[in-house]
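Read through the structures below before going on.
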Structure 1
Amino acid sequence: MPCLKLPSPISLLARPIRPIALATILFCTLKYGTAQDTPAISGGVGFFSNTNGGNTSYSPIISPLVIAPIGNHVLVESRATLTETFFPKGGGQPDYDHSHYIALTYLQGDYVANSHLTVVGGSFLTPFGTYNERLSPIWISNFQDGPLITGIGAMGTGTALGGEIRGVAISRRKYSLNYVGYFSARSDNEQFNAERSAGGRASLYLPDQRLEVGFSYGRLLQGTQENFYGTHVWWEPKDTAFRLRSEFATGQHAYGYWLEADYRTQAFGGLNSWVGRFEPVFRMQQTFRRDNISSDSLPGVNTQRADFGLDYNLPHNTRVLTSYSRQFSSNGNRNIWETGIVYRFLFPAWKGK
């Protein structure tokens with residue numbers, strides 16, 4: 001299949017997709033011109049507040065991302081997280097305490113063999129479901145916190161340390177079939193912590209319907225071995241700004257689902273009008289426990305939660321996120337209020353030729 005002449009990594013990174021998804025595209029892109037050899041620095045800066053059960057915490061966060069092409073076939077990419085959290089001391093004390101967290105989210109090298117195969121090595125996001133790889137960056141997600149079922153199939157840390165293959169198995173005008181498979185070694189390293197596991201994901205995309213359906217599988221290969229299964233459905237109807245995303249995941253001890261919908265109107269001057277920049281968001285999610293063994297970071301009891309959000313997309317890649325959530329469980333019902341502002345930055349590491 002011949003390559004198409006595509007834009008540079010800078011313009012590609014401006015789109016709300018995870019960098020590894022660019023690997024196959026960049027194989028073609030890097031064959032044209034020299035400007036594409038310039039590393040791109042992207043990421044987000046945000047400030048969030050969270051009021052959960054009457055206690056309010058504040059979190060400034062920086063999440064830089066680097067993607068560096070080396071020649072025509074190799075990419076190095078990494079993302080980091082730097083955050084400081086301020087939270088009430090508790091016990092009736094009016095003062096706040098704080099904690100900080102600094103770590104690499106992942107660090108990987110990609111060898112783009114062709115449009116059908118990319119070989120990945122290093123520390124990478126576990127390819128189970130869709131949220132971990134596609135929606136977890138702060139400048140992409142519609143809500144501050146991830147779905148309750150994110151821990152299913154994440155293998156503890158949400159990252160793997162080992163090798164991965166991925167690509168487009170079949171590409172036709174009416175459909176395409178994508179795949180990814182991985183193996184992770186066990187690591188107790190503080191920076192690159194991972195569990196021994198294996199798994200993968202396959203997804204079918206129908207471009208005319210703008211519909212994606214996928215299946216994920218993961219197996220924990222250390223300690224008490226467990227299997228994890230998941231499915232996802234994404235739908236973005238053509239010529240609209242409506243998006244529907246959903247996942248179902250099940251493991252040895254719990255299962256659950258989340259469904260999220262967001263919409264921006266084009267009726268009052270387009271998406272960049274002051275009305276079109278509003279983005280109502282709704283997410284419904286539930287988790288169900290099979291037993292009392294908590295090895296998946298899910299709630300200890302059956303939980304239902306409805307999230308109502310209203311985001312505003314300011315110019316210059318700035319977003320204001322607001323949401324109200326109501327959570328129901330046998331441990332008690334509670335309200336969760338969240339607000340935040342996120343700025344997405346993107347620039348070359350140096351001036352290209």
Structure 2
Amino acid sequence: MTKKIVMTGGGTAGHVTPNIALLPALRAEGYDISYIGSYEGIEKGLIEDQNIPYYGIASGKLRRYFDPKNFSDPFKVLKGYHQSVKLLKKLKPDVVFSKGGFVSVPVVLAARRCKIPAIIHESDLTPGLANRIAIPRATKVCCNFPETLSYLPEDKAVLTGSPIRRELLSGSAEAAFQLCKFKEHSKPVILIIGGSSGSRAINTAIRGLLPELVKNYNIIHLCGKGNLDSTLNAVPGYAQFEYANQELADMFALASLVISRAGANAICELLALRKPNILIPLPASASRGDQILNASSFRSQGFSYVLDEEQLANTTLLDAIEHVFHKKTSYLDAMEQSKMGNSIQTIIGLINEAAKKA
């Protein structure tokens with residue numbers, strides 16, 4: 001008999017890409033896959049591109065601060081819950097897998113109502129509000145950081161790491177070298193990733209240091225949409241792009257060092273790829289502080305050098321780069337000892353176990 005799974009999660013790409021990373025393994029296991037997301041969220045296009053049946057539901061955000069939408073969004077969540085109950089009764093999945101985001105809350109609550117086991121994945125070190133609501137209704141909760149285990153029910157928590165897209169592991173360094181039009185193969189390559197919208201602070205620091213950097217390194221700079229600087233197009237050893245899609249795997253293959261924000265999925269990719277890295281987490285003034293905690297965990301495990309945005313300057317950045325290259329072997333050794341190398345197999349094992357009990 002065909003096994004069925006419903007996946008959910010959305011609001012940001014970080015709540016969708018790990019689900020996409022699981023698809024090949026789920027298909028290989030023989031699962032019939034469906035997806036529940038918001039009507040027009042980022043997840044809709046990403047999942048439809050994977051040829052997965054997609055079902056939209058009403059979605060509202062539950063906020064811990066005042067907003068006029070706080071009066072209407074609970075009704076959207078309630079509507080989404082009733083829609084999810086109907087969908088789950090129609091689809092009859094053996095298991096639900098949730099990557100989080102507020103669209104996932106009514107789906108996990110509906111799974112409990114329909115007596116369908118639900119597995120949740122929490123990316124950040126401390127669970128966000130959506131997952132905190134859903135965790136009591138979940139069968140198992142997967143996480144990325146050892147510290148997260150203390151925030152979760154002991155009988156549900158499993159340290160898995162984040163599912164990583166297999167294609168990221170098979171990039172072509174030569175393809176990236178040609179794409180970037182670099183001239184010198186002998187120079188190590190630094191890849192800078194500032195997030196999908198880019199980071200003004202990181203972009204400014206890299207470009208301010210550029211004359212010094214290109215003396216010894218080739219630079220690939222993913223600067224975010226609308227942040228290209230045409231005055232730098234002719235700088236030898238510097239290649240700038242708004243973002244990268246399929247080319248990202250090639251860029252990772254070429255890179256000797258990565259400078260990145262500290263989003264959970266991004267840093268788990270760096271761990272899986274065994275890339276020495278400098279993390280510049282999004283400051284607490286611009287977030288709930290999750291990237292600071294993520295980066296701190298990776299620093300304590302010996303995976304990353306962390307540079308706070310408030311400390312970001314030409315001298316501190318150059319010192320950090322030189323430090324990581326000097327200590328490269330110790331960072332690589334720490335990553336090799338990580339127990340989170342088989343996240344996809346671990347999560348698929350949990351899904352299979354839950355499906356058998358359904």
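Laboratory data are not the source of any read-out in this text; all were calculated from the coordinates shown. In this text the structure is predicted, and so the values were computed from the model without any measurement.
Key figures
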| item | result |
| --- | --- |
| Kirkwood radius over Cα pairs in Å, for residues 37-204 alone - highest-scoring structure of 1, 2 | 2 |
| Read-out helix-only ellipticity at 222 nm (-39500 (n - 2.57) for each DSSP H run of 4 or more, over all residues; to 500), computed value -12500, structure in 1, 2 | 2 |
